[in-house]
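*Asks:* The structures come next, written out as structure tokens.
Taken together, the values in this text are just the output of simple stated rules run on the coordinates, not laboratory data. No experiment lies behind these values; they were computed from the predicted model shown. Cβ atoms are built from the backbone, for glycine too; each structure is taken alone.
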Structure 1
Amino acid sequence: MCVFCDIISGKLPSRKIYEDDLVYAFKDIHPQASVHILVVPKKHIPSVADISEEDGALLVGIMTAAKKIAEQVGVVKSGFRLVANNGKDGGQTVGHLHFHLLGGGVLGRMC
């Protein structure tokens, strides 16, 4: 089992921010911004490269949850970044699809 599956199941602690039937979100233990929340689907999908067409409703659920979380933590109006790293070279360190919701100040340009 992976570390995010263990967090979702309650086997490992987290600082939960949000939860619904599809998504579990918690504060990152190594924040890269003043707001840094991991938005994780409860379904184990190893990476973006492993998403299938049947995951469409799940992806809509993740995006909807991200908006709700951004509202909850007060960054929806000022702006936030939603990032998914994919694979080793893309910076993915946990083999479970997840999105980083970053905000709370001016973020550097990525591209």
Structure 2
Amino acid sequence: MFIPSALAQGTGGGDAGLIGFLPIILMFVLLYFLMIRPQMKRAKEHKQMVEALQKGDEVVTSGGVVGKVTKVGDAYVNLEIASGTEVVVQKTAVQLPLPKGTIKSLQ
């Protein structure tokens, strides 16, 4: 009595699996455009800024140290943080360049 009606219902269609994955696919696309792509853009800009460092530039490190670049190497930069005081930091630790004369205005 119940068996024939159960067999007659069927599964509905073959595209239900693709439509079920559509929200997940849309979430990944949204994640890419809102998070991954802007982060890649910031990383590219930071890399260009680090490669353009020159002697005499005034910079701020990721630790908050303000100094003037005295020597630029392949992976490291020497910063003069006070008169006669130099520290060596990794190039990637340089967070942002400052306009010329900023250090004098801070003192």
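*Asks:* Once mean count of other Cβ atoms within 10 Å over residues 17-24 is calculated for every structure in 1, 2, which label goes with the largest value?
*Replies:* Answer by largest value of mean count of other Cβ atoms within 10 Å over residues 17-24: 1.
*Asks:* Now, a different point. Please compute volume of the Cα convex hull per residue in Å³, for residues 33-96 alone for structures 1, 2 and give me the label with the greatest value. Provide the component values of the computation, followed by the final result.
*Replies:* Working: 1: 96; 2: 77.
When volume of the Cα convex hull per residue in Å³, for residues 33-96 alone is computed for each of 1, 2, structure 1 gives the biggest number.
*Asks:* Out of 1, 2, which one gives 31 for relative contact order in percent (Cα under 8 Å, 6 or more apart) as computed from the coordinates? All intermediate terms of the calculation are to be shown ahead of the outcome.
*Replies:* Working: 1: 31; 2: 19.
Answer for the origin of the read-out: 1.
*Asks:* Additional query: For which of 1, 2 does semi-axes √(5λ) of the Cα gyration tensor in Å, calculated from the coordinates, equal 62, 12, 11? Show your work: numbers first, answer last.
*Replies:* Details: 1: 20, 16, 15; 2: 62, 12, 11.
Label of the originating structure: 2.
*Asks:* Here helix-only ellipticity at 222 nm (-39500 (n - 2.57) for each DSSP H run of 4 or more, over all residues; to 500) has been calculated and equals -12000, so which of 1, 2 was it run on?
*Replies:* Numbers: 1: -7000; 2: -12000.
Computed on structure 2.
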